[in-house]
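Quick heads-up: structures coming right below.
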Structure P
Amino acid sequence: MADDVTERLTQLEEAVQRAGAALGRLKEENARLKRELAQVGDERRQAVTQIDAILKDIAKLDLE
């Protein structure tokens with residue numbers, strides 16, 4: 001019975017180590033995704049600014 005407990009404890013320790021490693025990978029992935037989200041947000045703002053400028057220029061043409 002002691003062997004069963006020892007084996008189970010070893011399995012649990014290994015599972016905790018795997019979970020810790022997975023948590024580390026998930027934290028890294030989360031940080032990467034946050035950086036990408038910020039970059040996409042910046043690109044979107046730049047595109048909106050450019051589109052606004054183009055629309056203002058078109059409005060100045062007085063195409064009527």
Structure Q
Amino acid sequence: MAFGYKVFRMLELGIEGSYIKDDGQGYAPAHGIVTGSVTYQLIPINVFVLVRGILSENQWVVPYIG
């Protein structure tokens with residue numbers, strides 16, 4: 001999910017986050033046995049700034065830096 005706010009035509013600020021989770025079995029390769037259950041959980045949060053090179057109203061190509 002992402003949310004952005006356009007401060008003015010050339011500048012946008014935002015935040016983005018997601019959630020990933022998976023369950024499985026742990027394995028000890030040195031001993032060759034299953035060691036138990038494990039849970040992998042990831043919650044990345046990104047903050048972004050997007051700057052657009054808007055120079056005229058009828059511009060066909062708009063360069064940007066994000």
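Listed values, structure above:
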item	result
Test item: semi-axes √(5λ) of the Cα gyration tensor in Å calculated as 47, 13, 8, pick one of P, Q	Q
Among P, Q, structure where helix-only ellipticity at 222 nm (-39500 (n - 2.57) for each DSSP H run of 4 or more, over all residues; to 500) as derived comes to -35000	P
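Each value in this text was obtained by applying a stated rule to the coordinates, not by laboratory testing. Keep in mind it's a predicted model, so treat the numbers as computed, not measured.
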